[in-house]
Structure formats: C-alpha cells, structure tokens
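See the structures that follow.
No lab work stands behind these numbers, since they all come straight from the coordinates. Not measured: the values here are computed from a predicted model. Cβ atoms are built from the backbone, for glycine too; each structure is taken alone.
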Structure P
C-alpha cells in the first residue's frame, strides 16, 4: 500500500503566519550530556504547518478543536488539481465552482475535497498573496455533501482578510477546514484520507499528520 504524506514538516525553517509564534523545537535532556534519554520540547502556534481550524478560531461561540467530530477527518477524499490552471493564468485568484464542477461526481461521493493550487511550493517563504474560494463555493460544497475542505495554502481567506468571510461561510455550510497541506507529489483522483487533529482542550486549531492512500 502506497502512502502519501501530505503534511508540511514542522521546523524552525517553516514560515509562520506573519506575527504568529514560529515553531521552535529544543532538547531539554540529551544523552550526549549524560542524561538517560533525549527529551524534546516544542513551542509554536497551533496553526503552523498542516492544521485543522476549529470554529472557535473565528467564532467565540464556536466549538474548540477537541470537540470536532473525528469522522470528518477520516474517510474518502477527492484531490482536484488546479495547479496548471493557476500556472497558465497568473491573474487567476479564485477557486470557482467551474473549477470544481468537472469533479462534482467524485466530490459528492467522497464528501472530502482537497484542492491543489501549487501556489505555495516553498514552505520556508510565506506567500504574499494566495488564491481563495469564490463566495458561492461554500453553498455548492454543502449542496454536494462536502464535510471537509483542504487546501495547499495557509488560509481559505486572503492573507489580509479581517472578516474571514470564507471561514464563516464554510462553517455555515457545515464544512471543516484543513490548511497548509502539501499536495505537490499527489495526482488528482480518489484517495483515503486520515488527518486527525491533536486533542487540545480549548484549542482554536491543531496540527494534523495528514496522509492519503489507495486500497
């Protein structure tokens, strides 16, 4: 069975959201210094690297991440590859229903959609601008029974957005969010997905180790 690891590596080199807490790992005990074990500690934003957003992230009354239903993050998924479209049209900045419609049958059958844009290929450099979903996409996803949307981008909204309208629209449509996937080595098609968020009490999000596989 082949497994595709679609998680970005957490390290000090990973570009954090501007102004957010970067990833820092250090050894607090070291065998080379006479300790019985190597023991590490980590500090970082829960939104560094590949992560799931909790509704609490953008809605004070929303559920925190430990309450998110795990079945949302485990099951069949469709990968839609739009990288060529974004490469050919530099001015393209929206992921539209027209982009998704050719895969509508597969999307409806799997209930989980992962969109590959190819617009964030270097994890060490935070992008200045990213494509986002069009305003009518959340309702279309809901109509097609989608419960999870994942992107290879640091947000479903524009970098400078304050209203986070896409986050709110997806929440109203019952669609969970995974951001900062690494889909660079993944072809379009149907897969099984596992991307379980860490169980952080009161968390506004959590890192995930996201993988895809075929039967």
Structure Q
C-alpha cells in the first residue's frame, strides 16, 4: 500500500510514516493542502491521510480539489470533534474521520478498512442502468441526468449503485451503513441521511426514485 500523509506537524507525519512502513507500506508526505493536491496529480496513492487545519490550503479545500480528479480513499485527521465537521467532511467526499489525539494503530486499522471496501461490487460487469432521463454507467463510473454528467462524490456513487442494484428492496439505514461504508465504519444513521440528501440534490428531478421509508430507511423505486 502507498499512503500520502498530509499534516503540517512533522512529528505526526513521522509517527504515521513509521507505522505505515512497519507494515510494509510506502509513505509519502505533504505539509500543506497545496502540496497534497500537487502530489495527487503527479502520483497515485491507495489512501490519503488528510489533516484539516493547515497553512496555504486547508484539508477541506484540498479534499474538494482532489475529488475533482481522484476517487482515492481519504481519511481526515482532525482535532475538531463537532458533528458538523464530520458530516461536512463526508459531504465533500471523505471516506472516514479520525479525531486527534489518535492511536496510530487505530489509524492503520482505518486504512486497512477503507482499502477493503474498495469500489462497489459489480463495477466491472459493464452494467448500464437507465430510468427515464437518469443513466448510470457502472463501468465508467458516470451518472447522467437528462444527458448531462452529474458530479457525484465517490461515496454518493457507491450509494446510488447499491440502490439500483437493490431496486424495489426496503433498505434500512443500518444495512446501507454496513454495505456501502463497511461493517467497521464508525458512523451513525445521520451519515446515511446526509449522503442521501446530497445524492438527491445531484439527481434533480429523479430524486423521486429514492423513496424514504419512515422509521426504517430508503427504497429505490421506479
């Protein structure tokens, strides 16, 4: 595994690098958001560890830029513990969130978890789903709304794919968390609701296909 460690504190980068290399991985470092974006454009990584409060370009802004061209899993590292900060991170495309101070062993466990999740199952099968003016190209990982490409975050795409793969099935929030985020994800029902809200916004008129089941979860119904 190749990990990009982005933090303006040299000691934190050094500790995380030591743990990554101890497990046989390769670590690269960036001390601010601008350097992180540059490195991500020039090379490929399996996971990115991203601090939030950094000079030149903060972690949130760096994630937004990286998500314009890469779906590499990103784990936020932050001293911010407010729920709003975590949900905002997920909304812009973060895959996991670890609060400081943290255990390096926990960070390594999170790295292995997001790598195990990978891409949604079936992405290589060549499916193309079409529902009225909504077209979902699984192989190309593209979604079109009335012929115009929708800009989804990697997690929104996985969520939509899971919905269409289970069309007509009542899906609880717990099941969505388990299947889309993974059994070891440290999140709750509000994580699902936030992503569904963002996904619906991107689907525009076709948000109607994602039906809310009060007290239970959601169902993709055409």
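For this structure, a couple of remarks:
- Structure (P, Q) behind the derived value 0.35 of FRET efficiency 1/(1 + (r/R0)^6) of positions 39 and 87 (r between Cβ atoms, R0 = 41 Å, to 0.05): P
- Comparison of P, Q - label where distance in nm of label points 7 Å out along Cα→Cβ at positions 79 and 191 is highest: Q
- Source structure (of P, Q) for FRET efficiency 1/(1 + (r/R0)^6) of positions 103 and 207 (r between Cβ atoms, R0 = 25 Å, to 0.05), computed value 0.35: P
- Structure responsible for -3500, with helix-only ellipticity at 222 nm (-39500 (n - 2.57) for each DSSP H run of 4 or more, over all residues; to 500) calculated and labels P, Q on offer: P
- Computed 32, 26, 25 for Cα extents along the principal axes in Å, for residues 143-198 alone - originating structure among P, Q: P
- If distance in nm of label points 7 Å out along Cα→Cβ at positions 7 and 167 is computed and equals 4.6, the structure in P, Q: Q
- Taking relative contact order in percent (Cα under 8 Å, 6 or more apart) as the criterion, the largest value within structures P, Q is that of P.
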